[in-house]
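Undergrad: Just below sit the structures, each encoded as structure tokens.
Nothing in this text is a laboratory measurement; each read-out follows from the coordinates by a stated rule. These numbers were taken from a predicted model, which means no experiment stands behind them. Cβ atoms are built from the backbone, for glycine too; each structure is taken alone.
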Structure P
């Protein structure tokens, strides 16, 4: 299960994710992200309450970054140690800021 809370204001979109980002929930997040990028110059994904990410979730991150393109920057914040390890192992940390 994944809960998505989003706030979009003045070109800044913040998505707070709670739960698991896996093959079941990744399509839901992808749909929400892609539908929200118009006019966004800063995309922040808050992982404070994210417990797990699978390869399907990582694919969504890459898809969102590609869709955002040159119009803005994407970053991940409040990433716990377990998820940070997965992101480092897959090379995501070299593609986008991870805090």
Structure Q
């Protein structure tokens, strides 16, 4: 991230928007491209649909993806934590045996 805010002009759904953000301009463009692509995808699937409705559906679709990814990350963290506990237990049980046999 940059220290100050920079302005980036992006095109979403055929309209130019100037975005002021503290993120790198390339990142802002990448985010805008995702939104534009999703709106385009929804318009192709739904046929003729008003711009604001396509934008709402795109936002809901992206939010759904976000929450699914967040849930997956939380599950992976829980699994990793459980594995770490089991591995720690195995190591602690093996240490006394290793000390006695040496």
Structure R
């Protein structure tokens, strides 16, 4: 989900006419990395050097690639909830 949020932030910045520089992407990524891992809550300390991690992740070089993960997980959870529910009609759809 963090990767999806990062990709969304990149696309929103472009749509707003902002220039995507390495420094801008590193700042966005570090902010997300720290929020997702509890840096400000003292859960884990994220060194600023990790801000460059985004550049080593090939997922970001394919349009909306990480959104596929997020939507697939969401769909799978929805299907699983129907299957284990007490709703016999919903269960029947998957038999």
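Undergrad: Who wins on distance in nm of label points 7 Å out along Cα→Cβ at positions 47 and 63 among P, Q, R, i.e. which is largest? Walk me through the intermediate numbers first.
TA: Working: P: 1.8; Q: 2.7; R: 3.8.
Ranking P, Q, R on distance in nm of label points 7 Å out along Cα→Cβ at positions 47 and 63, first place is R.
Undergrad: State the single structure among P, Q, R that was used to calculate P(r) over Cα pairs in 10 Å bins from 0, in percent, giving 13, 24, 22, 14, 10, 9, 6, 1.
TA: Values: P: 16, 57, 26, 1; Q: 13, 24, 22, 14, 10, 9, 6, 1; R: 15, 34, 25, 15, 11, 1.
Structure Q accounts for this read-out.
Undergrad: Given a computed value of -26500 for helix-only ellipticity at 222 nm (-39500 (n - 2.57) for each DSSP H run of 4 or more, over all residues; to 500), which structure among P, Q, R does it belong to?
TA: Details: P: -11000; Q: -26500; R: -18500.
Derived from the structure labelled Q.
Undergrad: Still on this structure, I have one more. Can you tell which of P, Q, R yields 1.3 when distance in nm of label points 7 Å out along Cα→Cβ at positions 15 and 87 is derived from it? Write out the running numbers ahead of the final one.
TA: Numbers: P: 1.3; Q: 5.0; R: 3.0.
Going through each structure in turn, the value belongs to P.
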